[in-house]
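Readers should treat all values here as calculations from the given coordinates under stated rules, not as data from a laboratory. Fair warning: this is a prediction, and the values are worked out from it, not measured in the lab. Cβ atoms are built from the backbone, for glycine too; each structure is taken alone.
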Structure 1
Amino acid sequence: MAKVKWPFGEATTLTLSATGNQALTIDNDFTIVDGVTTEATGNRTLNLTIDSEVGVGAMMLIKAKTNGTETTIFGTGMAGATLTGAAGKTKNIFCVYDGTSFKEAATPVQID
């Protein structure tokens, strides 16, 4: 059975671990990357495998919370500035897929 993708199905939510390389498979046109439930205790690098069915214009919201000044680094399949955290704060980053990689589409916003 084929997956019903956003906007007709639900967005996909992927959860990050506290530190290290994060291997994420993107297979939906809207993905939420949850880096808040597990707060960063070290630097995290996001490495994407992008499914061939993901369309140009697909969106990704990255939510990152850090214990201190840990960084979120855009690795494979992504482009944008490294995000440096602030102790106990959450930042959101919006990215858009251009057919090659997910690009940072707006300045990260601290929401708390």
Structure 2
Amino acid sequence: MFGFAILLGFNLLGILLQHAGVPLPGNVIGLVLFVGCLFAGVVKLRWVEPAADVLLRNMLLFFAPVIVGALAFVPQMRAEWPAVVLGICVSTVVSILAAGFVARLMIRAEDAR
């Protein structure tokens, strides 16, 4: 439960900062703060790892409401299918390129050590 409390605390902090005027989604703010605290050693990985494992094992359950909600927009997606297909294709290519770029940077950094 301690790990869940830490994760929820960072999520809540991100939401509070969003309401305070930071122009990013609260979940993103909380995640950035959490990762920063992990790298700084403020939060230990062993504290949150069991909770994160449970969340990752059950990740599909978190996407089910989004998928069901997207079904409400099927008529609009049919009307705008070229934009939908183009958006999916472009975002997929950009994601693959970004992942490759980051992987290349990480390999170079590892080789430099």
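The value -28000 for helix-only ellipticity at 222 nm (-39500 (n - 2.57) for each DSSP H run of 4 or more, over all residues; to 500) was derived from one model only; which of 1, 2 is it?
The value was obtained from structure 2.
Have a look at 1, 2 and say which one yields 10.5 for mean count of other Cβ atoms within 10 Å over residues 19-26, as calculated.
The correct label is 2.
11.9 is what came out when mean count of other Cβ atoms within 10 Å over residues 3-10 was calculated for one structure; which of 1, 2 is it?
1
Once distance in nm of label points 7 Å out along Cα→Cβ at positions 35 and 67 is calculated for all of 1, 2, which comes out largest?
Checked 1, 2; max of distance in nm of label points 7 Å out along Cα→Cβ at positions 35 and 67 sits with 2.
Rg and Dmax of the Cα atoms in Å was computed and gave 13.4, 44; which structure, 1, 2, did it come from?
1
Given structures 1, 2, which gives the highest value for mean count of other Cβ atoms within 10 Å over residues 27-34?
That would be structure 1.
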